[in-house]
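Read the figures in this text as sums done on the coordinates, not as results from a lab. As the structure is a prediction and not an experimental result, all values here were calculated from the model. Cβ atoms are built from the backbone, for glycine too; each structure is taken alone.
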Structure P
């Protein structure tokens, strides 16, 4: 069985865009040529890869399986290119990272800045994703490295402890809860909350535990950065649950009080996820080492 890498790339474009026309545009081919390449793959595999209807295309079970393998195959090809390019141009390569909200906004920017400053030929694609998407992305090869907080169930991946963070309740000075040594989630629900935007890992975590209490999260406003959340809290608009790493930074410039959140899920272990680290290109291995030591 012989696979043409060009056919595999075309298949990925179509699968990711859920459209033959859009996939053809991304591949710089006509829709007819794109359909012919997909048909050739189906004939070689002896399996239907796509369901077609008026809204576009969706993957069959065989198509889902091929997409996972196809991503891994093409990333391995990219790895080989990167490894051999390093012989001619020194540090070279591209790394894609999927990480949770806190890592993307608070931790990784500083680490990546130091790493990239000495590697001008390395590029990084950093994407904020939910925990399940991070695990799936590393498993299916669409990400090289994952950084996740909380328990990890990821067979087939190397899981490396990175750091420990905890969630705190941030309050304006003089708030009724500010003098307490610690607070439970239930105690915070009598006050308006300033939250990270809906769909973020932190929002989903807090919302799920509020739901388990049979309560509703009293949201006052949702924002897209911890700095903005802390500004609102400082002004007395509400209170908010934020990571300790963000609280430490913003307490230096804002009048904030933080109180430990007395919940078992408030202490979160951060883990690095990677698939077969020894088989990764040098730039990925170097970045993993930087992350592990940082």
Structure Q
């Protein structure tokens, strides 16, 4: 289990993490989300003892990371896939880590097979592609066969096959009862990988719940309606208290009314329906809606837009 209690971290006048508390339970994948600048990476560094908090505590399996005698056997982490000795081979990079933790050298072959890097074991780490570098980082995180995994953007640079592989691997590890904290900006992938979410904005906790609950709570459900009688049907729907806006020729986008009720109204008024499709809200929709006020960095208008 991972536990953060009232974590606070300042960099000069800026508060990167602000009185943040959450728990990451064992046996499931917890997605750690937030806009750029939200404090996710800083929080992970605090969990791993790479930064000292100005307030609060961070523990893994009930202890501070720096107090663990053989930390890689307890918690494996990937924060930066480029944080390797570029001149060492893939095998020797893992061997150096193994020596510091009393891990048998035979474990190296096991993790290289697990991440698909056996054929490049003698290749210099600095010559690996971005995707292979991510696999090496995951291998290092798994080296001590830990019960806790903390992974920051492990999907960067991976092809579709690699993404599916990471998802399957993490789900298997969670099914074994391990604790998995996963940060990623790939919302579609997070929606099918994580079971629980911890979401922060500007260093503060703004959601801590299951993926399903989060999407239900923070997104608007709409129904797409295609009818040659769209104008008349719109008036009927609005009189019922719902919202209906034009979605193209003979099409409506209806909010706050179930598809079944729209069908009943159409039947009662004699309106012809070509299509009634309930649009399921996505994790990305819900995330964008919730974090709209917590986004720290915005893109400026393009030259064309500004004209």
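Taking FRET efficiency 1/(1 + (r/R0)^6) of positions 156 and 172 (r between Cβ atoms, R0 = 25 Å, to 0.05) from the coordinates of each of P, Q, which one would give 0.00? Label of the originating structure: P.
Can you tell which of P, Q yields 0.35 when FRET efficiency 1/(1 + (r/R0)^6) of positions 60 and 92 (r between Cβ atoms, R0 = 25 Å, to 0.05) is derived from it? This figure was derived from Q.
Matching task: 3.8 is the computed value of distance in nm of label points 7 Å out along Cα→Cβ at positions 28 and 228. Pick the structure from P, Q.
Numbers: P: 3.8; Q: 5.0.
Comparing all candidates, it corresponds to P.
Starting from the value 3.5: which structure in P, Q was distance in nm of label points 7 Å out along Cα→Cβ at positions 140 and 164 calculated from? Derived from P, not from the others.
Here helix-only ellipticity at 222 nm (-39500 (n - 2.57) for each DSSP H run of 4 or more, over all residues; to 500) was derived from just one of the structures P, Q, and that gives -10000; the source is Q.
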